[in-house]
Structure 1
Amino acid sequence: MKNKLLFWVFFIILIIINSYLYRLFFMKVQFIPDSLETSVFMPFVIILLYILGVIPFTAYISEELVKFIANQKKATRIVLINAIILTPILVASLMYYNEYKEKGLVEAMDYESDEFEGLMVMGLDIRTTQKEHADEIMEFLSRYNVKKMRDSEWDSFIGEKGISLNIQTEDRPIFTSIFESRLRLNTEYYEVINGPIDVDWLFNYVESIKTVVN
């Protein structure tokens, strides 16, 4: 009975960790062809691999941990069980703190100048592949700090002037809608701590880009 309970405790902890790593893998993976990545079948493939791979693997590791601990002395068992349970909790707490702490806007975007490939201003038909244009925008945005918001805190009706950018990098696209007091970054939401952002400067700058590239 104790071993069964221990198995489920380990399984729940490990499935949370493995699910996060699995999601992170598909967010960062580079070798999947674009045609497959955007296919309607891709979500089903991801779910199928999760069911056939991640869950059985997690169950196997949990069972092996229970067997390993059962063969240890009582004092060692207590230390190991506490370590296995508390370590993920500590790591998750640190990750949560890092995710929701105040940080620079460009840091939140995770933009790397060396990986820049292109910039498009949504709705204005402005495109550029000149890295200095993106660097100039990032230099401007670097003066602002942001803090992540929960989805429930985001008000879809902003009521503020805003601009939407699509920045293509070697690693991934960065989609951002920048408003005076908040911004949307891919699927995440942020409030601006030391705003408001000078959106007029952004509009004026991208218009100057249009003059250069056209």
Structure 2
Amino acid sequence: MKADFENIHFCYQSLDLRGFIVDVSEKGEKLIFSDKEKIEPISGFIYFPLEGSVAISHAESELTIGNVIELMPIGLMERYCPQLNFEYKCMTPVELIKISWQDFDGIFFQNAEYMQVLSKILIFMTIFSLELHSERKQLTSYQTIKPMLYRYLYRSKTFPNESEGLANFIIRRTKLSRTHVFRVLADLKEGGYISVKSGKLISINKVLPEDY
């Protein structure tokens, strides 16, 4: 099986990781965020996303790094490295559980089973980060764009309520020029490789060319 985003995500989703949610819900507070709303973590709290899609970006550059994976503890990285300055933006309506550091420690650090679950989540956070790094360090801009077409198509099926168009999805994550991205997409569409409607990728119709 190829180690691309879709297969890694499928592997992650196959794990039984949701057992701790009952305990976290009892101690925490449920929050609902609307589409395009920003999540601003407060020091002293961890936020577990239960439903929806959240994008992560560098606050200084607005470069989108990627998306929060299910059950990723937002605020945990900032707890141990306060110098981090990430922004979290909801791409769909999002449901979260907000829990204090003290309750977080009591749930996870005192329960070997929950600690194992947390370790798996953190390991997959690292795996996804490495996969993203590999994807965006390609030799040419086209080789960077190519895997993002598959990623976008997979995300649109996983989160059908996301409204972000294909070109913006690529540009926000790579900082490639708008002109170049639109030219590549237009050529792929003209060649019958992809179908696009209202700015969204509908399908990849045949194997994409190796080079451009």
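With respect to mean count of other Cβ atoms within 10 Å over residues 44-51, the largest value across structures 1, 2 is given by 2.
Match the computed value -13500 of helix-only ellipticity at 222 nm (-39500 (n - 2.57) for each DSSP H run of 4 or more, over all residues; to 500) to one of the structures 1, 2, and report its label. The read-out was computed on structure 2.
By the measure FRET efficiency 1/(1 + (r/R0)^6) of positions 12 and 60 (r between Cβ atoms, R0 = 35 Å, to 0.05), tell me the structure among 1, 2 with the highest figure. Intermediate values should be presented prior to the final figure.
Details: 1: 1.00; 2: 0.75.
Top value of FRET efficiency 1/(1 + (r/R0)^6) of positions 12 and 60 (r between Cβ atoms, R0 = 35 Å, to 0.05) goes to structure 1.
A value of 3.6 for distance in nm of label points 7 Å out along Cα→Cβ at positions 76 and 180, calculated from one of 1, 2, originates in structure 2.
Out of 1, 2, which structure matches 34, 17, 16 when semi-axes √(5λ) of the Cα gyration tensor in Å is calculated? Going through each structure in turn, the value belongs to 2.
Out of 1, 2, which one gives 0.20 for FRET efficiency 1/(1 + (r/R0)^6) of positions 68 and 164 (r between Cβ atoms, R0 = 41 Å, to 0.05) as computed from the coordinates? Attributed to the structure labelled 1. A value of 17 was computed for relative contact order in percent (Cα under 8 Å, 6 or more apart); which of 1, 2 is the source structure? It traces back to 1.
Computed from the coordinates by the stated procedures, all read-outs in this text should not be read as laboratory data. Please read these numbers as outputs of a predicted model, since none were measured by experiment. Cβ atoms are built from the backbone, for glycine too; each structure is taken alone.
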